[in-house]
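Laboratory data are not the source of any read-out in this text; all were calculated from the coordinates shown. From a predicted model like this one, the values you see are computed outputs, not experimental measurements. Cβ atoms are built from the backbone, for glycine too; each structure is taken alone.
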Structure 1
């Protein structure tokens, strides 16, 4: 599913984010930037140890911020590590929204045109996928209204529940914005 906003696009697909060929893929990271399970584990397995080594060298960072590293052997040239949780692996709405904004500002600063996101904080962070969808899509729509370089934000969902939650939220937010 996709929705176009001016000359920008938000897409929602089901797949493996480590296979994405957008300019950057987003890692749901802890603030010390070591890569454990879930999305981080998949990116490290496919892209190589250099991604984690580059990330850890930039940490620790504040929760809600992001850093960028090379993509190693991934198809994506860059990995943007969104520090969506602390060492306790707990996250909240402010951390998720802040992380999305930080990732997109970093992508814009690097003049990237496309970014793929997982559902941040819904794995080991234990955050509701429905609340996550509302936060992430809202931040993405708001960002695209003023973006100069980022033209595609893709949400890559690992399972049907997350895919449906993000699709439903995109429909809801987009129809609400069009009718105001």
Structure 2
């Protein structure tokens, strides 16, 4: 994998996810998603709330209630604000090098940024699939995320974040392969 600035990678994932989130229409909120037991609105809430949670991990603040409504009346604006806040937290002096207590234990900010990139890319695919958008998302970045997720799986730390890898159709896009690697059924 090419060596890139973690913030550059974050920005590419954020742009991809924002494009997908912006195209979601409120009338699609009740549609099912590839994420078991979540409809589109619930997935938007998970993605936005998770982004806020990472901001608190890095910058401090009140704990995020993951059961609260993080979508609000404008899901796109809510997500964009959460992403901008997390981007600012990661960009703070020394934030990427400092160690934090994260979902997989203590880790440097660079690792948390990678986790968020993977989450944004996989859930952008989920939302695109659920709302009839193209799932051909950021092929270069999707390939990098596949490497990350495989590494987590090989280390035995994938559960409960990812299900076992699924079959990948021969004509799958790179982002489809990412989704299958994360346990989504692509066909």
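A few points about this structure:
- Ranked by relative contact order in percent (Cα under 8 Å, 6 or more apart), structures 1, 2 are led by 1, which has the greatest value.
- Entry that produces 1, 9, 19, 23, 23, 15, 6, 2, 1, 0 once P(r) over Cα pairs in 5 Å bins from 0, in percent is calculated, selected from 1, 2: 1
- Each of 1, 2 could give mean count of other Cβ atoms within 10 Å over residues 68-75, but the derived value 18.5 comes from 1.
- Highest-scoring label, criterion being mean count of other Cβ atoms within 10 Å over residues 76-83, among 1, 2: 1
- Here helix-only ellipticity at 222 nm (-39500 (n - 2.57) for each DSSP H run of 4 or more, over all residues; to 500) was derived from just one of the structures 1, 2, and that gives -18000; the source is 2.
- If you line up 1, 2 by FRET efficiency 1/(1 + (r/R0)^6) of positions 28 and 140 (r between Cβ atoms, R0 = 30 Å, to 0.05), the top spot, with the largest value, goes to 1.
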